[in-house]
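Listed next: structures, encoded as structure tokens.
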Structure 1
């Protein structure tokens, strides 16, 4: 018998984790070896226990799924990450897949689709659900139709110096780390992040990071 694929479950909702663990346990090819209720707990456990694939929720307190995935990929590049979330957000889907996610699934998928995604990610590195492929194509079409504007012009006309500093590092660090680097309180950082989300029409930190990258606030 082949060794089962080791799975990590990360979600702040206990009932969801318990339900997913029960479902995945019905497949002999899979074994849940790690459970965490957030990014910090996950990173602490990964020091001694690394699964093959992590099923990661996007919406979590303290550290969202994008920030968590960044830290996992930086420290453990061999671990595959599948976002498993309730958010049907085409921009978010495309952003996550373009920035390190190996797959993106909605929480209302059936158990066999989740199993298929895990196995395909292990075999080929990525899994594209139909709605994710459509989201990626749509984002490419949107980008091709956008008029080119210089990042410097946008910076000059739209954002304060402090907001530009935050846009330069958002997504690279957590809120407390940003506060420490900019010598601000975390409440001040949260205030600026809210204003930036309002100005850019971003509904999440991932969308704000995408905006910063697309408009020249962050380097490659």
Structure 2
């Protein structure tokens, strides 16, 4: 990584998010948060009441970002992690019929979801939370900010056989909403209204806006060409 490139730590285990950044020329160090998602949402619900789908995504993104930022600032920080960085947490949920869906519990849950989703549209919400851990002398702001991007996804009218076959691949078991647009599930998404990167799990345009709020241009994260 060039010394002129601002380091980014991705608080996520998602290879799709890291690959999205990489294709945009942005290297990222990935560190899993270990956040208990169900407990985090339950606690937020007790404090603030019933959460809208977009708020669930943002609450989880913030929790993951704060957990990783705390670890980087602590004694158990990985030795190869950037000493000063921006930390980005993301989390996605699918809203369908006013209900919030993360990863399915099991194959039967994934099949049931697809039988509800087929031939219809849902809204994929991805929460983004950014914490600036850089030294103030190096331009660090100490900012902790976030926002949610939402994209409408239209699903093909799959047959029962197609649903069973797709779920048997196990891909739907590991992703929010039980589908991907950049993998095996791509054939089952007929149309997208909004940022398609958001459906993969990370909205590049929204990240650019968040960077602007801490005084950084997008290219501050990008590796110089030819490096």
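Read the figures in this text as sums done on the coordinates, not as results from a lab. Quantities reported herein were computed from a predicted structural model and do not represent experimental measurements. Cβ atoms are built from the backbone, for glycine too; each structure is taken alone.
Rank structures 1, 2 by percent of Cα pairs over 15 Å apart, for residues 79-118 alone and report only the one at the top, that is, the highest.
2
From which structure (1, 2) was helix-only ellipticity at 222 nm (-39500 (n - 2.57) for each DSSP H run of 4 or more, over all residues; to 500) calculated, if the value obtained is -10000?
Label of the originating structure: 2.
Can you rank 1, 2 by relative contact order in percent (Cα under 8 Å, 6 or more apart) and just name the one with the largest value?
Sorting by relative contact order in percent (Cα under 8 Å, 6 or more apart) in descending order puts 2 first.
Identify the structure, out of 1, 2, from whose coordinates distance in nm of label points 7 Å out along Cα→Cβ at positions 55 and 191 was calculated to give 3.1.
2
Could you figure out which one of 1, 2 the value 18.0, 60 for Rg and Dmax of the Cα atoms in Å was computed from?
2
For which of the structures 1, 2 does the calculation of distance in nm of label points 7 Å out along Cα→Cβ at positions 23 and 87 return 2.8?
2
Thinking of 1, 2, which structure, once Cα Rg over 2.2 N^0.38 Å, for residues 15-102 alone is computed, gives back 1.06?
On the way: 1: 1.06; 2: 1.23.
Only structure 1 yields this read-out.
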